[in-house]
1. One of P, Q was used to compute distance in nm of label points 7 Å out along Cα→Cβ at positions 6 and 22, and the answer was 0.8. Which one was it?
2. If helix-only ellipticity at 222 nm (-39500 (n - 2.57) for each DSSP H run of 4 or more, over all residues; to 500) computes to -4000, which of P, Q did it come from?
3. Suppose relative contact order in percent (Cα under 8 Å, 6 or more apart) works out to 20; of P, Q, which structure was it derived from?
4. P, Q: which one has volume of the Cα convex hull per residue in Å³, as calculated, at 83?
Structure P
Amino acid sequence: MKDLIISRLESYKMHRQEWIDKQNNYKWTSHELENGSTLYGSYQEKEALFTTKIVELEWVLSIII
């Protein structure tokens, strides 16, 4: 069970980093600079989702160790 949790945790960390990289490499258009970007916002939401999953799995892991 512990190995499965650690495997899933590493997977989530990898996916979160992908969304962080997408945010860092995002090319803003002039329209988006003035009005905001829903695409960039969705990148932030995905990062936050994986961060939450990571925190939860780390909590579970701390209980079973």
Structure Q
Amino acid sequence: MKMNQYITEEIKQKWCNYEFIGKPMTLRNGKTYMRAKSKTFDHTHFYCFEEDFMWWDKNDILSV
């Protein structure tokens, strides 16, 4: 599988159960996110680069 060019090897190893999709995006809260499909849950989550955290969906991100 080809590694996404926007994800470091460290992030890829830490979040090995996710496949990162597309390009990073900056949402209106000023943080940078990237879609990541969970291999376990078969659901797309959002990885936050600043927080090093996976959010369940975009509504969760914008509500905090």
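Bear in mind these aren't lab numbers, they're just calculated from the coordinates by the rules spelled out. None of the values given here were measured: they were computed from a predicted structure. Cβ atoms are built from the backbone, for glycine too; each structure is taken alone.
1. Value 0.8 for distance in nm of label points 7 Å out along Cα→Cβ at positions 6 and 22 corresponds to Q out of P, Q.
2. Derived from Q, not from the others.
3. For relative contact order in percent (Cα under 8 Å, 6 or more apart), the value 20 is produced by structure Q.
4. Values: P: 66; Q: 83.
Of the structures listed, the value fits Q.
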